[in-house]
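**Student:** Structures follow.
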Structure P
Amino acid sequence: MSDTRLSVGDTAPDFTAPTDSGTFSLADLRGKKVVLYFYPAAMTPGCTTQACDFRDSLDALNGAGYEVVGVSKDSPAKLAQFREEEGLTFTLVSDPDLAVQNAYGAWGMKKLYGKEIEGTLRSTLVIDEDGKVALAQYNVKATGHVAKLRRDLGLD
């Protein structure tokens, strides 16, 4: 478990991980802006709402030069099912060993229904063209987060 959260100006850790359709490497997006978001589990109500909000905002984000990448501990097969059911057109990364979530401080203790549990901290990091963290938001809400992110990025 990592309690090390990234801050604005930190170098975003490079990683390569499986997706539902192959392999994703953050280094391949150097020179582009990336919205990297971490969510607990595909096909759950909150995560579906958040993913669909990103899907519905993709034109605005892509138009401003942002690539959207979602990361969860789900298997590539589950990610493929999620993509199919919700019409998701951005990259979904599988992180079953939690290496990416730990590197980004997106795994740790959280409250769920009043109990402390270890799990994915719903988080969004924006990475600039040079691979530096431009925005780091931890423990975000599933509902309304993408609209707030768009405002924070000056897209609304």
Structure Q
Amino acid sequence: MIIPFSKIDRSSRVWIYQSNRKFIDDELTDIKQSLTVFLSDWTAHGAQLQTSFQIKYNRFIIVALNESSNEASGCSIDKCVHFIQEIESKYNVILLDKMNISFKQGEFVTYKSINEFKDLVKNKSVSKKTIVFNNLVLDIDDFIKNWEVPAEKSWHARFFNG
């Protein structure tokens, strides 16, 4: 069952898949439709899961699961990963590589490898105040408070200590 993202329980678990590029409008329409179909049928051991999703900045797919009603199983999580892999293949994007960093440069979202980000830190092209996307947040509450934060308030801070 899909519910609006703003209405899902704040303790709901989240998975964030960042794309290496922005999706164009036609892709977004198709991805939203595919997500709606997938999440409407997503189950764990036959039990319907209470889910939600949103796409931010035409680049981040955020899937939420209210585990207070039914928890995800290993198999159900595998199905979600397989679904995300299908999106990667269909649109020729990278969504599952966690070794990349997205951050804001003004109004633009930039996507770089960790090594490229380290070089930007060394060259002072990004600072501790640079807004980064902390895709390691665990639940909706954490997402709201800690997803879009200055680098110094995220795991990214380690790149500035040296």
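None of the figures in this text is laboratory data; all of them are computed from the coordinates on show. All figures in this text were calculated on a predicted structure; none of them were measured in a lab.
**Student:** Taking 1.31 as the value of Cα Rg over 2.2 N^0.38 Å, for residues 50-113 alone derived from one of the structures shown (P, Q), identify that structure.
**Tutor:** This value belongs to structure Q.
**Student:** Can you rank P, Q by mean projected area of the Cα convex hull in nm² and just name the one with the largest value?
**Tutor:** Structure Q comes out on top.
**Student:** For relative contact order in percent (Cα under 8 Å, 6 or more apart), which of P, Q scores largest?
**Tutor:** Ranking P, Q on relative contact order in percent (Cα under 8 Å, 6 or more apart), first place is P.
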